[in-house]
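Presented below are the structures under discussion, each in the form of structure tokens.
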Structure I
Amino acid sequence: MNRLPLIVLLAALLAACDQNMDVQPRYSEYSRAPLFRGSVLRQPPANTVARDDLEREKAVVAKPALSAALLARGRERFGIFCSPCHGAGGDGTGIIVQRGMPRPTSYHDDRLRAADDQYFFDVITNGHGAMYSYAARVPPRDRWAIVAYIRAIQLSRHASLDDVPADQRARLESTP
């Protein structure tokens, strides 16, 4: 018989636990907050570094060494992200251009062949003209791989015999 008051008390306490997260008081992101004397969005404390920011910054600044693996990765990423607009050969005749989007400048244009690698990296990062930013979609190392592959595409169409190493040049010249 002593358990009945305890069970009734416990049931009353559990009935009071009807808190729902949907009805909790909160601020809208861009509203004013009297507690903070300004916006709800707060500036991070001085010298705060977000997780992985240092590694990401190193990858942005440090261009990786050219290798076959980097070019293979660049070719794969170019095919995924760039070829729908720029085309497989980089001449600006991708599938969406055929569907009415503005035609991007060909990578074989003299102005783009003379541009430095950082220019291409910045365009991939920030976008340019009708092209939007790929910073959130393509990590920095893959952006450098795409830049290396763009240079390979440019070189493939505009190379001369002087660009071939001397030991391989003789073999090319002897081939009928």
Structure II
Amino acid sequence: MKPILAAAAVTLLAACATMPDVPLRATAQLQPTKGSKTFGEGTFEQAGGKVRVVIYVQGLKPGQEHGLHIHEIGDCSSGDGMSTKGHFNPFGKPHAHQGTPERHAGDLPSLKAGKDGLAKIDVMLDIITVGPGPASVVGRGLIVHADPDDYKTQPTGNAGARIACGVILPG
């Protein structure tokens, strides 16, 4: 019996060693804030030193651009999204466009709504992570804003009210 158990253990260990790495992943379900009809979902998947961020949103003002940010706290309980606090900024950088190296970790591309009020982004970002550490998005808030982000006004981008809120959770 012992040789059979030993053979089974060796087989299981070998199988585990050849399994591909399971990517680190997190998701957020965006719910409307009070008075809004905007909702959607976001996924964050670690891909080496970058994170692939895919966000779908609907119920936006057709043809308008909307600011999108990761916020400090994963708490949407206030009804207006303000319980998420400010932009996620673990490295003390200024607010800026996501394509610049000196920016908040929470600065994401703006959403551009089509005529149907739907928007999607699919982008690779280098400052955030899904795994543990100071740049981890897990447990943070994801916010859709009513207005475009000007990428200049500090610290918010002058993106207006928070019209959808979600908590970024592992999975």
Structure III
Amino acid sequence: MSNLNRIQRVSRIMRVCCTITAFAIPVVLATMWATFSAWAPTHPEFVHVRPLADPMPVPSLLLGFAISLIPGGISILAFWRLRALFGLYEQGQIFTAESIRSLRGFAIAIILFAIAKPLANTLLSMALTLSNPPGQKMLAISVGSSDLTTAFIGCVFLIIAWTMDEGRELAEEQAQIV
């Protein structure tokens, strides 16, 4: 079996996985917010947000769900760009302008996710303490090493896409000379 055949076969599997994941993200987020009281008190992202109302008021849960859709939506975009990239690889289109655009779109989505995640966590701290009495509302701002790592990885993919595009342009120029 040739390398291209392997790439196409694995890309088909990855395209399906990206499709499933993109559709699963809002379902998982909705499920998480519907079962908030069961997992949130010990969840690392919410340990610093205190006090949490028990039970959490429905408007706060709905607002939390809406806020979580910000990074969730960007994640969907990232998986959709990957889905397009793997679809092109599945067709044998490796170093094409379209595949490079898909990779670049994925990289930008990853960088946007790294920016949106701390912003969403800040908004969540406000939403989750919105129903608390005065003096017990909270605004928590934090940027963690995972956010910085995600931004760095997005930048790496952006540079890879840029480099691949330069290689594609050189190959096209050389093809015209011959």
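Kindly point out which one of I, II, III the value 0.70 was derived from, the read-out being FRET efficiency 1/(1 + (r/R0)^6) of positions 35 and 155 (r between Cβ atoms, R0 = 41 Å, to 0.05).
On the way: I: 0.10; II: 0.95; III: 0.70.
Only one of I, II, III returns 0.70 for FRET efficiency 1/(1 + (r/R0)^6) of positions 35 and 155 (r between Cβ atoms, R0 = 41 Å, to 0.05), namely III.
Out of I, II, III, which structure matches 19.3, 71 when Rg and Dmax of the Cα atoms in Å is calculated?
Answer for the origin of the read-out: II.
Assign the value 3.0, calculated as distance in nm of label points 7 Å out along Cα→Cβ at positions 91 and 115, to the correct structure from I, II, III.
On the way: I: 2.0; II: 4.1; III: 3.0.
The read-out was computed on structure III.
Please state which of the structures I, II, III yields -3500 when helix-only ellipticity at 222 nm (-39500 (n - 2.57) for each DSSP H run of 4 or more, over all residues; to 500) is computed from it.
Of the options listed, only II reproduces it.
Computed from the coordinates by the stated procedures, all read-outs in this text should not be read as laboratory data. Being a predicted model, the structure only gives us computed values, none of them experimental. Cβ atoms are built from the backbone, for glycine too; each structure is taken alone.
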